[in-house]
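Student: The structures considered in this document are given below.
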Structure 1
Amino acid sequence: MTIRGFFSGTIARASILLAFFTIAGKIVGLVRDRILVGQFGASTELDLYYAAFRIPDLIFNLFILGATSSAIVPIFIEHYQKDKQRAWDIAQNFLNVTFVGVCMASLVVIIFAQPLAGLIGPGFNPDQLALLAQLMRVMMVSSVVFAASTVLGSILHALQRFLAFSLAPILYNVGIILGALYVVPQMSALGQENIMGLALGVVLGSLMHLAIQAPVAYQAGFRFGTLFNISDGAFRRMITLMIPRTLALGAYNVGLTIITGIASLVGTGSITILNLATNIQFVPVSVIGISLATAVFPQLSAHASRQEIGELHKKLTYSLWTTLWMSGIVAVGIFLFRQPLIDIIFRVGAFKATDSSLTASVLGIFMFSVVAQSMMHVITRAYYALQNTRTPFLIALFSIALNVALSMLFALKYHQGVVGIAIATAIAYNINFLLLYVAFRRRYTP
């Protein structure tokens, strides 16, 4: 295929579209963070806002994300190629069952939000825990909306309707921005804490996430209905496929919830600073690591299906080296210019110079794990191509436990605070990749 032919192909156009909107989404996300810290600074209020995501995110990952990332697309496509109506019925049934499941889990969280808040934020006082519980209850509404929106997005992904699928995350952040700019100022007049305006912005963003995808899914052929059959064969296959991925996501979110609790004990603004630095360091991981992993995955899968282990190794090695030098260059650049970068993005309004300096320090430490994180996504796809989900899950489980243990050690015992958590996280990511690489070489050497 010629270069001109490649760039005129459907796959290339889709890749360029997805890459463009990924970068656009990251920019909008950074604008969102700038607005939030400009209004609230690295404050207890913003700590509570970020902490309130932990349980809703856990529910979403357990019920929805594991399926959409590993099960819905292949099974939907398999049936769509043979019987379109059967494919739509499968999609409708899965959406209905998972929607009910998320609603039930959300109701439990709403009822027990107060004790859950105590587990998430042991460093907060009783009044702050009450506000955290209130924020959590409001944000559970967004999880219910995302249950429908994310399933519809997976269907659009399977049908290569990439525009709405790519715009949805951007609109979600736009909803939060609108909440910050227009809803937050109204909260005092309503007798509510200002931070509640951000929680309502999250709900607005989730509704916008759904609103742009639902009409396109309807146009493609999806219909909302009353199908509800947990014994359906396709539904059971989806559940089987999603279990390893769901367990890994669940373990990751439990670990993140524990680390959030540790951060609540080491000082005001620690949770906020961790989130701000994480959002920046995830930009190169997403744009380079995840994008390249997504692009090479079909080729790795094709070689694996033909038992061409030697060719799979060549593709994997090439991809790892490419990821290493590309992410390495970006990581070095961000590390060298971390302070001016933080100042440009976040040094506004209530965000103090000391907050900016600490965020830059955490970001600098995170840069020592960006290469490992980026390559993790690539080598994990090689495991998946060989239909091995068990090894990445077990290694991830060990790495999460290590991260939690080291965070407690550095942050609490050695009093390194949020910097200690960043060091623990960087160590855990590097060990995670090394274990994945060594295990792969030992098991799949041709």
Structure 2
Amino acid sequence: MPQFDVDLFVIGAGSGGVRAARIAAGYGAKVMAAEEYRVGGTCVIRGCVPKKLMVYASRFADEFHDAAGFGWNIGEPSFDWATLIRNKDREIGRLEEIYRANLEKAGVELVNSRAEIEDAHTVHILKTGARIRARTILVAVGAHPTMDPPIPGGELGITSNEVFHLEEQPKRIMVVGGGYIAVEFAGIFAGLGSQVTLVHRGDKLLRGFDEDVREALGEAYVQRGIDLQLKKTLHRLDRTADGIAATLSDGSVMTVDQVLVATGRRPNTKGLGLEKAGIAVDEVGTIPVDAYSRTLIPSVYAVGDVTNRANLTPVAIREGHAFADTVFGDKPTIVDHDLIPTAVFSTPEIGVIGCGEAAAREIYGDIDVYRTAFRPMKATLSGGSDRVLMKLIVDKASDKVVGVHIMGHDAGEMIQLAGIAVTMGATKADFDRTVAVHPTAAEELVTMRSPVAVKKPVAVG
């Protein structure tokens, strides 16, 4: 009897787990994967993909408005929430089937059940009771939204899981939080015509982003009619005859139809049995791993949001691929978490790679900052109030571009391409000698010639 039933058992069939399973199977490994919900994970089922579809829907309002300035007369547009949700669900179902088919084509055995760890080499499949002996175990169970800290009436709120399945569009919605998810859904519902209140405990949105970007997004959201309630927290929720009464930390009360809490996510490690394998998680449930995604137990690895390194779908995919290359492909591979292009699908959209201005000063000391803000060409006829912000951060000593920050239409598309240049170590001189594509907004990235003046603190005494 063989010592192991499979070479690899993957717990969780999200983006990272699916990639790891497929690549490992391609190297000849016998692979089994377990998923207790739906294949595709947060990104495909209740995250990036359905969210982006809703972002597209929300932006048509601007398109209808802008069309008039270009001579189009399209009448009075109307929006139907049920149609959007129905079509979104159909597309998500199609994508899930593709994920399942890709696993099958790769030779991966998929088990539709929760799986828990019993020891460093044993996984218990709860649905069948089977116990599988695996040479290597990969934990790729992702994370879930939380509603912390608990408040009276908190059960009246929803998270980013439930928001995709609302039967009706809320006319009045309060979004709590200031990160990616909060600002994206605030933008979505505002674009669809809901009255949106965004409550955030900080003085600006998107903590950790460049200060110019944070300020510009706040201004843009106010311009779009979003009620920003900054430096405040949600104190309690009460059901009333007119909806949900939300009491804030300053004592003010607002009545809304729905409250979306987007204040954070935590790894799905509770009850997974990690302690039975000798793995201790931190206070929020994060699995500690090394650069190769290996835990303290040599036979157990973890990738994706469960490791709380850089909680982005493409990062989980890269980590899963690198794991398979390392363990089954005899190609030790480390994922660089320092340079990650990323987009926030707010409206206006944001694209970022590298350091913000403050962080760059701490790391590199002497830097040059190039910044431009302008009205996009499309707005000249449409009469829209949209603005574009672009910013380059350059290390003076090496002339390397160490940060690119874009806010405006298609910022996500632009930052993917700019990310190639920055990842390759492009200098400001490389940007300068690149011929501009005219007329585009992106050409500004290669035409900024003079660094902005830096305000130095005035010495006192």
Structure 3
Amino acid sequence: MKNTTIEEIKEIRERQREFFATGHTLSYEYRKDALLRLKSAVLKWEKPMSDALQTDLHKCYEESYMTEISIVLSEIDKHLKGLRRWMRPEKVASPLKMFLSRSQIVAEPLGRTLIIAPWNYPVHLLLVPLVGAISSGCTAVLKPSPYVPNVSKIIETMISETFDAKYIAVAQGNREVNSALLSFKWDLIFFTGSPKLGRVVMSEAAKNLTPVVLELGGKSPCIVDRTADIKLAAKRIAWGKLLNAGQTCIAPDYLMIHRDVKDAFLEALKREFIECLPPSPDSSRYFARIVNDAAFERLSAYLKEGKVIFGGETDPESRYISLTILDEVPEGARVLEEEIFGPIFPVLTFDSLSQAIERVNARPKPLALYYFGDEGDTVIARTSSGGCCINDCVMHIANENLPFGGVGESGMGSYHGKRTFDVFTHHRAVVTSRKHIDLPFRYMPYKWFDRVKKLM
């Protein structure tokens, strides 16, 4: 794929600056029309995008629709329904000391924005932020991942056919292109990716005092308590790990199982893995592949860091790694320290819920936390994470009424629904004072100050 040159980036930025200055993006009608055009484009290009996801990631149509296409369409519908209301100035009360002044909060677009998406959900994680950029009245440059070249090319073609580059444009290429993009001043950078790259983005943005939204990752723990419904927990956890072969930022990363139910749960989890996939999972159209050789080699090395009690099969040629359960993993092993981002489940054992909570709190705050059992309120109260599911996995991302985002090292800022609009919006304080009445007490030499003080 051809890299977008720095000269092309400069031209796109200048054209978007000029277009934004015209005020065309400010009206409700323009934003609504752009959202409808995006929706029509997603529906038109649904099959080519799904085919590209199959080519790049071996992702089946059902999973592509469920975790990519449907989420984008739901987000667009949410914005179409709420946009007029969100754009309306919000009246707020003025205190007595501001007698006869009118106060309101005006939603105004931040301006030119940059959206950088990863490879694991290349449609969803690029286009959902774009919905917010459009609904807020911003322009946007989209940067897909080079690791999924077929998807990235389809998206570029779709966007170029739907929007003028002076409004929405796509930049393609490797990390050198990312570096070039980050060197410029933007009104907002929306980045989804690893914590390591998130630090780079934040460092570059700081040079221009550019605000950032960072949707990162981390090690999302999955706690199975002795009060868990073993069969249901195993079914839901298996599904959460199966999605995209574990290459999901909110996939359950590692298991912490109460000693009393460990054997029963692991047997149930094995059954669910077998139930979900055919006798030869490597030939299943439902099971994704590892994105590239470097990721395959990294994940394969993890298999040596514990006792394989299920799975462990690999095929370098197709980059297939079977769903694998690792037990007896020593403390300090890389598989317990690094985000796995693959179909490998290291297992830890605990004797009390306090032990599990202590382990979670001793590490950076995760993007997601999953608990199965009857003490969900305790876990929520005593831990912190970007999102949390009690007796379920991953499903918090499916509700566009809930914020999605990280905390601490797992990210900053959240989006989905109105929050996606808010992320790309400056909420401007506006006070309008009357001209024919001017109260004298605020001016020097501050007469009647003792009386006025009581009103403050």
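Student: 2.1 is what came out when distance in nm of label points 7 Å out along Cα→Cβ at positions 17 and 137 was calculated for one structure; which of 1, 2, 3 is it?
Tutor: Details: 1: 4.2; 2: 1.3; 3: 2.1.
The structure behind it is 3.
Student: Given that Cα Rg over 2.2 N^0.38 Å, derived from a single structure, equals 1.11, which label among 1, 2, 3 identifies that structure? Mind showing how you got there, number by number?
Tutor: Details: 1: 0.98; 2: 1.06; 3: 1.11.
Going label by label, the one that fits is 3.
Student: helix-only ellipticity at 222 nm (-39500 (n - 2.57) for each DSSP H run of 4 or more, over all residues; to 500) was computed and gave -26500; which structure, 1, 2, 3, did it come from?
Tutor: The read-out was computed on structure 1.
Read-outs: derived from the displayed coordinates by stated rules, not from any lab. Since the structure is predicted, the reported quantities are computational estimates derived from the model, not experimental observations. Cβ atoms are built from the backbone, for glycine too; each structure is taken alone.
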